[in-house]
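Trainee: Several structures are given next for inspection.
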Structure 1
Amino acid sequence: MVAEVFAAFALLCQVILIVAGGYGLYHVFLAFPVVGTLDPLVARTDRTHRFAVLVFAKDEAAVIGQLLGSLRSQEYPSDAFEIFVTADNCTDATAEVASAAGATVVERFDTSRIGKGHALTWFFDRFDRSAEFDACVVFDADNLVDPGFLAAMNRQLNAGTPIAVGYRVGKNPASSWVSGCSSLFWLMQTRLFHLPRARHRLPVTSVGGTGFMFALDVLDGRGWHTSSACEDIEFTLNAIAAGHQVGLALDAVFYDEQPLTFAQSLRQRYRWAVGSMQVISLCGPALWRAVRADWRGKLDAFLFSIGIPIAGATGLAWVGMLLADAAASGDWLGLVGQVAVAASLGYVLIGAVAVAVLRLERASWPKVWLTVATFPLYLLSWSILNIVVLFYRDPTWVPIPHTEALALDEVHATGRPALAPAESEV
């Protein structure tokens, strides 16, 4: 009887792994070919759109000045954009620094509703000047922006793309092994997830929280209303369900500060995993209903939305199958050997993918070898988080301190990844 129970449990685990394997193969096939870049945009108009540049800051006095300086250096008409800073529950001089730099500053104090999603909702509920602008660009206060960012987003609007994601680069990849791994993750997301979707004319499935643009008519006069811990994914998937295209602007480059410590990174990624679980019920039904109207784009977005529970179930099923087999056979030493072989193969494979992405993006920084060596461990910790959120979800937002006060030329000096190179250049 016990043997039959173990066999049934092992079979269930195998079924889960087969389904997860199909899910993984879908994304692998979608990613190919990994080389190449996007076709040039085809302009429908030559307008110079007016942008409301929105910056959200929580005690960011140490870094917001550098962001605002990079925005003031945009190669875009100065009368065609205005910077709005929301100082969100700040206890430092963030508001004063932003105001001195020429930004329009609004202060928000609400300790019962903390987090960027609430700040966005609060801002748009009070934004009575929306008629003056065509689109918004959203940044975090720790970002830096290349001079051509707004011009690149203007080209997206002129090509008929109402929402676009910029090219995200780590601002501080050499500061620690954690910041290096986080920087590599964003490059990997662009190369293996965003770029393939854009090439297949599928909507990019997440605006990534910062460095993105959206036309104001996307909000349809209703303001910003998200309720999950991942307001960026929720906004993106709802926009896709409503029929909006989400594009990728490889020439809209910005730099994003990454966590320095493993504990900070874990807290950040746990919140993302919790938010991703929340988004399934918030956006999944609308996406599924819309599949009949556009089965490729909507179905792809729906499949993306269920990635976290599939990843968590995969980890549980793999562990469960190994334990069930070992318990049934009594060969616990063999279990250790299987785990060691699988871990070794996975480590080598992930390392190879990391090196390939770094080469494709022409990215390098001091001690980049440490990033490659530790990246499999970084992903392993994420796999564990995906299992944890299946059983425990605390959406409390915990701010991460930003202290890397770098100017744009200092970031470039650390090694700037090129835009996605043409296939012939790889």
Structure 2
Amino acid sequence: MPRYHYEVIDPDGMLHRGDVEEETQESLADSLQQKGLIIISITRYGEVEAVASGLKDWFDRTNKRMLKGSSVKLSLILQFTNQLSSMVGAGLHLLRVLTSLSEDTKNKTFQYVLQEVKRDIEGGEAFSEALAKHPKIFSEIYVNLVRAAEATGEMDTILTQLAKYLDKTLGLRRKVKSALTYPAAVLVIAMIAIMILIVKIVPTFERTFTKLGAELPLPTQILIAISNVLRNYFIIAAAGLAGVLFILWRFFRTERGSYVWDAMMIKMPLFGPLIFKTVLARFLSTLALLMQSGVSLLEAFQLAGKACGNKVIQKAAYTCMDDIREGRPIFEAMEKVKIFPDIVLRMVSSGEEAGTLPDMLSKVTVYFEEQVEASVESLSSLIEPILILFLGTIIGAIIVSVFLPIFRLGEAVKKGMR
């Protein structure tokens, strides 16, 4: 059966394209006209073109499956939102903007997504609906804010607010990452050095002490036992460690496990307060932005809870939703969960009474963002001496354990001479 490519316009003025198999060009035209579509063109494929078209469709489907699970960095989403806000604010048509931005981006995944969004809009879908088809790229918050912008007609204003929100989120991520990267890197390198010391150096001393018949103190015996286990049973030990890590990984991927992990993260020594302030600032800033954009209060709590990236805060937000739904004031609902600091509760209470809750949330967000910056600076000054003390203690214990028998070496030498 012949294959045809058609271009039509629907009653709303939207352009549609497609490929279909039909007996004749006239029957296809009749079918399209019966649907109320205005025909622009109908082109019949020859055999070569039909094969090429089929191959193109196959490649498109394969490419779509490959890109379906891909994600895009937040920095690229921020850049896109800034450009989108500026170009829409300048009066350019959305389709033209998406065409331009998809051609400019060098990220193949994002380029493909923007082309898909553009095609969906051409097919008659709203911008927010087209974005919602790519949840790994555009979050629920992003989609809901675009939906609110479509409802209010303030697309450029809300996109500008969204860009500021993404910029703050990215900034917080970078600050926390910079605070955690240095100690993590130092610990990994130190652990490698300690492993080399235990596996390569300790056995040399063990052979020397054995030849001399030295009586080994308990710390040295323990160190040698650890060295022997690592050298002789490394594969078994590595497999056991990998098994434990895999079980923990599977557990922490469950709903209960992820809650336990997030609770541990905000309560851990040294880094816990920084992580808690970061997720709290993200929750409050998201909540403020959603409320300022006209999203309903309950939906704002739900989306902000998901966006904060911590199951403990998310559970608290959902509990607040239930209480607010039952008629409890926002301040009382947030006070009941006993996780929000007093300054947040006071600002929420004042904002709720004065009818300026989004503004109050924005102000307390700024406070916690400043707290995060201060915590990062204080951690940077504390981390180096703490790491030196920690690693010095471990390496010092190893060195003492190795050289402790030397103090008995004289006696061992005398025994050997006899």
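All of the numbers you see were taken from the coordinates with simple rules; none came from a lab. The shown structure was predicted, so the numbers you read here are calculated from the model rather than taken from an experiment. Cβ atoms are built from the backbone, for glycine too; each structure is taken alone.
Trainee: To which of 1, 2 does the computed value -25000 (helix-only ellipticity at 222 nm (-39500 (n - 2.57) for each DSSP H run of 4 or more, over all residues; to 500)) belong? Walk me through the intermediate numbers first.
Mentor: Details: 1: -16500; 2: -25000.
Corresponding structure: 2.
Trainee: Identify the structure, out of 1, 2, from whose coordinates FRET efficiency 1/(1 + (r/R0)^6) of positions 208 and 272 (r between Cβ atoms, R0 = 41 Å, to 0.05) was calculated to give 0.35. All intermediate terms of the calculation are to be shown ahead of the outcome.
Mentor: Details: 1: 1.00; 2: 0.35.
It traces back to 2.
Trainee: Matching task: 4.0 is the computed value of distance in nm of label points 7 Å out along Cα→Cβ at positions 192 and 216. Pick the structure from 1, 2.
Mentor: Details: 1: 4.0; 2: 2.8.
Checking each candidate, the match is 1.
Trainee: Distance in nm of label points 7 Å out along Cα→Cβ at positions 336 and 368 was computed and gave 3.9; which structure, 1, 2, did it come from? Walk me through the numbers on the way to the answer.
Mentor: Values: 1: 3.9; 2: 2.0.
Of the structures listed, the value fits 1.
Trainee: Comparing 1, 2, where is percent of Cα pairs over 30 Å apart highest? Please report the intermediate quantities before stating the final value.
Mentor: On the way: 1: 44; 2: 63.
Max of percent of Cα pairs over 30 Å apart: 2.
Trainee: Distance in nm of label points 7 Å out along Cα→Cβ at positions 88 and 160 computed as 1.3: which structure among 1, 2?
Mentor: Details: 1: 3.4; 2: 1.3.
Structure 2 accounts for this read-out.
Trainee: Turning to a different aspect of this structure: Using the calculated result 13 for relative contact order in percent (Cα under 8 Å, 6 or more apart), pick out the matching structure from 1, 2. Write down the numbers at each step before the final one.
Mentor: Values: 1: 22; 2: 13.
Label of the originating structure: 2.
Trainee: Right, here's the next one. Computing mean count of other Cβ atoms within 10 Å over residues 136-143 for each of 1, 2, which one ends up highest?
Mentor: Working: 1: 25.1; 2: 19.0.
Biggest value here belongs to 1.
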